[in-house]
Structures are given as structure tokens and as C-alpha cells.
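Visitor: Following this line, the structures themselves.
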Structure P
Amino acid sequence: MSDFTLFLGKFLKQGTAIASLAPSSPWLSRATVRNIDWTAARVIVELGAGTGPITRVLAAKALPGCRVVVLERDPDFCRLLHERFTGRTGLDVVEGDVRDLTAILADRGIGQADYIVSGLPVPSFPRDLQQALFRVVRQVLRPEGAFNQITELPWVYLRFYRKYFEDVQFVFEPRNLPPAGAYFCRRVKPIA
């Protein structure tokens, strides 16, 4: 089964629980991580990896000594990620829920991450789950770190992310189908 077929099937069954109809293109995957300082990054977390197009870029670019923790909730996607990335030094694929991220990282001896790269459909989440996610991000992301959020709706959610972060930048990737981009968010605001 192709990645596209698997993704489309999940999208049709689960709707907004899956962020997209298809995996991210190589262009969008690279754009989503273009702000990462590879020479300084020691811990990168990926949330909602799907079939792993961004994971592939992280695995290729992360330098020795950088740990990459890939969190995926869907068992079929997780199994595929294990097949593709098991054995990569410093890369750990975990089947789990983002609400458990603090414990998942602690189990691996990690307190904080330099970057969190998200493929989750965060704006589609119920408000309580959005807030739970950003509370966890606030706990585990270093103060100078960045939360990178992929999107297939360019600029639409700028105000949404500005509600949760002090600094939000957007990068557009027109070569993806559909045209898409990523938000680079810094300094998580306190969540009531």
C-alpha cells in the first residue's frame, strides 16, 4: 500500500483527526524544518509523523549527538515508521499521545526539547486538547526553542497561533499540492 493510499484511507475514516489527504511533499518537509539550527540542536521532537516525510528530513539532517523523538498515535503509521527508521542512531519512534509527552521524554532521560515539529491538526482539536497540547509544549520546549507547525491552509491560522505564542512567523511552500507552509512559533504564552 502506498503512503498516499494509507493517508487517504485514514483521512476518509478519521476526518480531522488526520491533518491531510496526503503525506507532505519533500519541499514542504524541508520548509517545515528550515529554521532548525542543526549545529546546536540536541533534542528534536516530532508530533504526528504520519508516514514520515518530515521524519526522513530530520533523520538525514540531525547531527550525531542530536536525539530525535518521533511521537505518533496511530498504530498503523507507527508500525510503518518503525519499519522505516528503526536502527537510525539517535532516532526513537514512540506510539503514544501528545498529552503524555512530558513522561515519554522523561522515560528517555530528556527534560526539554530544542525544537518541536508538529504535523498534528491542532486547529481542528477540541479547545481543551489544544490547551493541553500547548501546556505540554510550554513544559518541554526550551525558552529559546521553536514549535514548528505544518499547515495546508497558508496564513489562515496565523491569529490562532499568535494566541498561544509571542512570536509567530510563516513560511510558504507553493510547490506542495495543495500549496502549504509552516508556522515557526516561539515563546509559548501562559495558558489559563
Structure Q
Amino acid sequence: MWLMAMMKEHLLVSEGAMLEDLKKDAQVRMTKSIESLRHDLKKLRTGRAHTSLLDHVMVDYYGSEVPINQVANISIQDARTLVVSAWEKQMVPVIEKAILNSDMGLNPVTAGEVMRVPLPPLTEERRKDMTRVVRQEGENARVAIRNIRRDVLGDAKQLLKEKEITEDDERRMQDEVQKITDKNVAEVDKLIEAKEKDLMEI
């Protein structure tokens, strides 16, 4: 009798652990989708200077591609100008070239080891284009999050089929994964809204 109770308890613990793992997996993967969206949105230039605007610019540092912030200091001079100070004098032309070749339409003005990067004002047309891009990025992130939900619920169904969990467990799992999904989709909506607002500010 005691052994049966112990086995039953062990079974409940392992069921719980399996479902917990699935939920954790869902949350980790959805968080990655949001981080990826954040990263993509940072690349989209608004009218104002942000040090993060150059985050994705890669520089050839003695044969290795490294992010610009590993070879230079980036600061804000004013609302429309970034200042890039190379840590090594010989890196100045390399950094300048990397900024020119980035897909952002920026033209650095170099004086010694310091580059000033003026941000051209955004035209109304360009703002609209970028708003469309932002919405598309948001939609991609939502789709990625829903696909993760589908995968995790598929795994839970499989566990039910193999009688590893009960129908109640699976129903509870659906509810909990839906809550995680809703929370992450709301986070995506918030990021998109903030970026759109940012783009519309002169």
C-alpha cells in the first residue's frame, strides 16, 4: 500500500515536472522572439539620435567582424547627431566605411579620431514606410509566438496520448500556455506602439 502511494506520488511529481518544463520552454522561446523583435526595431532609425542606432553596424577588426561598440565609444552630441570616437587611430577609416556601408543612409564627418554622424531628418514618406516595416516586424513576432504555443500544446497532446498526463492536466496546460502567449503578444504590441510613436515624433 505504502509503495503504491509512493509510486503514485512519484508519477504526479514527474507529470508536474514535464508540464512545468513545457511551460518554461514556451516562455524562454517566446522571450527570445521578443528580444529578436527588440533588436530588429533598434535598427530602424527614428528622427532622434540613440546610441543603439549603430548597434548592428559590424566593423572589420583585424580580420574579425565585431560590433562597432567594441572598437569605439558612441555618444549623443544633440538630438540629431551621434559622436563615434575610435579607440585606435588606425580604425577610424574602417569604422567610417562600415557606417557608410550600413543600410541607414548615414554620412559620418571625420575630424581626427572623432566622427560626427548627423541623422538626416525623416520625410513623411519615409516615416510611413518605416511604420509599415515596424507593423510587419510586429506581425512576424506574433506569428512566431503563436507557433511556439502550437508546438508546446502539440507536445502536451502527445503526452496525453501516451497517457503521461491526464485530460485535466492538458486542459490546465492549454489555459496556462494561453496566458503566457497573451502576455507575450501584449509585450509585442507595446513595443510596436512605442516604436510607431517614436517614428512619428519630429
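Visitor: Given a value of 21 for relative contact order in percent (Cα under 8 Å, 6 or more apart), point me to the structure among P, Q it was derived from.
Guide: On the way: P: 21; Q: 25.
Corresponding structure: P.
Visitor: Thinking of P, Q, which structure, once Rg and Dmax of the Cα atoms in Å is computed, gives back 15.2, 44? Can you show the working numbers first?
Guide: Numbers: P: 15.2, 44; Q: 24.3, 84.
So the calculation was done on P.
Visitor: Of structures P, Q, which gives -10000 when helix-only ellipticity at 222 nm (-39500 (n - 2.57) for each DSSP H run of 4 or more, over all residues; to 500) is computed from the coordinates? It would help to have the intermediate numbers written out before the result.
Guide: Numbers: P: -10000; Q: -22000.
Only structure P yields this read-out.
Visitor: Then there's this: Out of P, Q, choose the structure whose coordinates give FRET efficiency 1/(1 + (r/R0)^6) of positions 29 and 109 (r between Cβ atoms, R0 = 35 Å, to 0.05) equal to 0.20 when calculated.
Guide: Details: P: 0.80; Q: 0.20.
Matching structure: Q.
Visitor: Among the shown structures P, Q, from which was the value 14.4 of mean count of other Cβ atoms within 10 Å over residues 117-124 calculated? Let's see the in-between values first.
Guide: Numbers: P: 21.5; Q: 14.4.
Working through the options, I get structure Q.
Visitor: Supply the structure label, taken from P, Q, corresponding to FRET efficiency 1/(1 + (r/R0)^6) of positions 69 and 157 (r between Cβ atoms, R0 = 35 Å, to 0.05) with the calculated value 0.20.
Guide: Working: P: 0.90; Q: 0.20.
Comparing all candidates, it corresponds to Q.
Where a number appears in this text, it was derived from the coordinates with a stated rule and is not lab data. Remember, predicted model here, so these are calculated numbers, not experimental data. Cβ atoms are built from the backbone, for glycine too; each structure is taken alone.
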